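Participant: Structures incoming, each one as structure tokens.
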Structure I
Amino acid sequence: MITAVQVDDEAGAREFLRGRLRDVAPEVHVLGEAKNIDEAARLIADTQPQLVFLDVEMPGGDGFELLKRIGRWDFDVIFTTSHQHYAIQAIRFSALDYLLKPVQADELRAAIDRHVERKGHASTDVQQQFLHNLAQRDEQALKLTLTHGDRTHAVAPADIAWCQADDNYTALHLADERRFVSARTLKDYDEMLSPLGFIRVHKSALVNRRHVDGIDGEGRVRLRNGTRVEISRRRLEEVTLALRG
């Protein structure tokens, strides 16, 4: 059983999420609900949940303000929001989860599965990196939170040479030859990193244009560290034009 609380100022949204949880995640037991961050702080202190579904925008203080107030939290967080909020990138870069309302069943199930895989709340390093990312107003300043063994690393996207699909995971290859594996799909990283100069060259590969040295005679991207990344035939013209731009 996973114990949880809901924090959302909209009663209808809370009811909808309860129904979704009954349908796709019956192992989640909701201990209580709060409609603002003051109620939420008291509810969390009283119930000590493992998981908090936290609305981003609420009257009297948003969900981020609640976490700042707590400082260090001993529970996992899944954010919920009705909008593509300005801080969504900060959430995603920090390896935290969010769900757009109305919450879709498959996305909720995937978020619960990731909660189980994380085996509890995010580490202090992850939490602090999230608060750091949240304070940034320039998307270029965001850093990805990546883990290797029991260590957490804050990695600048500029240091990533390319990303490679590995089933539902993604291998991120850094220019200095380090490699991280993330429990997110390449599609996720494409959405996150394409505004920062990354180009999808294949269904299983994404490259950082700042690390590209050219295209070789066999239709592969040549990276500055010597790596060759295959370009799919249907993307060759598009990638060639993008790299010239």
Structure II
Amino acid sequence: MTILLIPGLICDAHVWRETRRRVPGAIVADVTRQETITGMAEALLARHPGTLVPVGHSMGGRVAMEMARLAPDRIAAMALLSTGMHPRKTGEEASREAMIRLAHDDGMAALADRWLPGMMAAGITPDPDVMDGLRQMVLRMTPEIHERQMRALLARPDASRTVGAHGKPMLLVVGRQDIWSPVTRHEDIRRLCPQAEMHIIERAGHFVPAEQPEATAEVIAAWLRTHAATTSGRDDP
């Protein structure tokens, strides 16, 4: 059984540092090359044979739900962090297109400076070290990766139509101060998946695994000890 840690938009293994320490053998997925959420899910299913436990953050949660739709027999359990299940909202396209242009015109540093503050815990001064680590992560990405992932999100499947079919173990984790994917969105998922175990992490926003890494990693590790066994493996190349 493989534990697959799926990053969110322009994220990499950085957000999973503490989780990887607590969950030896977990593999960090690469979702930087595909142009759709379905394509990401298909690529991960093809690259990682056998039974899987996807643990997805933000966009990665949407990939995990799509994996469960495509191959329900292979998904033993699923953890969703800071995510949502609904399709594109009215007005979302214009705001995402503006961010795509910003990255191409002014670079990833400008994108990080515009994007990251709104992802932090609302009403709480962000930790400078956390912000610096996330900013360095964004700078490792490119405008092209950002655009691919943004367009994948704009065309994302409506997981609210399918996630209820996942009757197996599920974990929901959300930061109390997440204004991008708030607690209410995770409660919506739990209404469709009543078996889900839900944890709200205090003093955390959208980047809950980076803002409160120890608390988040312990929740994930404890849940996995109950519902899955880890296996050794390499990160996606």
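Bear in mind that the values in this text are calculations on the coordinates, not laboratory data. Since the structure is predicted, the reported quantities are computational estimates derived from the model, not experimental observations. Cβ atoms are built from the backbone, for glycine too; each structure is taken alone.
Participant: Match the computed value -10000 of helix-only ellipticity at 222 nm (-39500 (n - 2.57) for each DSSP H run of 4 or more, over all residues; to 500) to one of the structures I, II, and report its label. The partial results should precede the final answer.
Facilitator: Details: I: -10000; II: -13000.
It traces back to I.
Participant: Starting from the value 1.6: which structure in I, II was distance in nm of label points 7 Å out along Cα→Cβ at positions 23 and 47 calculated from?
Facilitator: Numbers: I: 2.2; II: 1.6.
Of the options listed, only II reproduces it.
Participant: Then there is this: When relative contact order in percent (Cα under 8 Å, 6 or more apart) is calculated for each of the structures I, II, which structure yields the highest value? It would help to have the intermediate numbers written out before the result.
Facilitator: Values: I: 11; II: 30.
Of structures I, II, the maximum of relative contact order in percent (Cα under 8 Å, 6 or more apart) occurs in II.
Participant: Given a computed value of 44, 35, 32 for Cα extents along the principal axes in Å, which structure among I, II does it belong to?
Facilitator: Values: I: 63, 33, 32; II: 44, 35, 32.
It traces back to II.
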